[in-house]
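Next up: the structures, one after another.
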Structure P
Amino acid sequence: MLTVEDYLYFLKEKGFQFQEDAIGFIFFGKHYTNASDEIINTAIELTLKAQKRFDGSFYVALLEMLTANNIESRKAALQYVKENELITI
């Protein structure tokens, strides 16, 4: 599993450019929720898929929802958002 830093670098290589405020939101969410890198990376991925860009408030809300429901893996996160019709993936 990639660290958040490695995942952001991977996305940068794929052409996603994150502004400093977006990176700030990502690490704020990580510290605020104490989520694992796997959940942080999944929340970033789902935010980009749902919003077609990085939306910091959407990301933090999604991250809060995942951690509040004790979601601990990418697979469980994808299943959760699909079952609750939060995001069409």
Structure Q
Amino acid sequence: MGKSVGEYVSYLESKGFSFGEDAIGFIFFGKQYTNAEDTLVNAAIEVTLKAQKKFDGSFYISLLESMKKSNISTHSDAVAFSRERGLI
């Protein structure tokens, strides 16, 4: 079982990424808005950070929506999806 979204954010913060309250709000809003599983949310956070070099809330929401509409459900599928689109 993977990390919960909260655990993943805490893990990233322990590695030096800084999320403000607004970013945390976007992360959980996106999760609720798309009804996405934690695995997909965590992958969208990872791709957002890799593609944007920082957390960009609108990029993250758009990416998460696209992944959800494409029925992406695993981390590896999310990474492949992002590579196919030239995001990472």
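Readers should treat all values here as calculations from the given coordinates under stated rules, not as data from a laboratory. What you see is a predicted model; the values in this text were computed from it and never measured. Cβ atoms are built from the backbone, for glycine too; each structure is taken alone.
Tabulated results
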| quantity | calculated |
| --- | --- |
| Which entry (P, Q) yields the derived value 21.1 for mean count of other Cβ atoms within 10 Å over residues 42-49 | P |
| Of the structures P, Q, the one that 0.9 was derived from, the read-out being distance in nm of label points 7 Å out along Cα→Cβ at positions 2 and 26 | P |
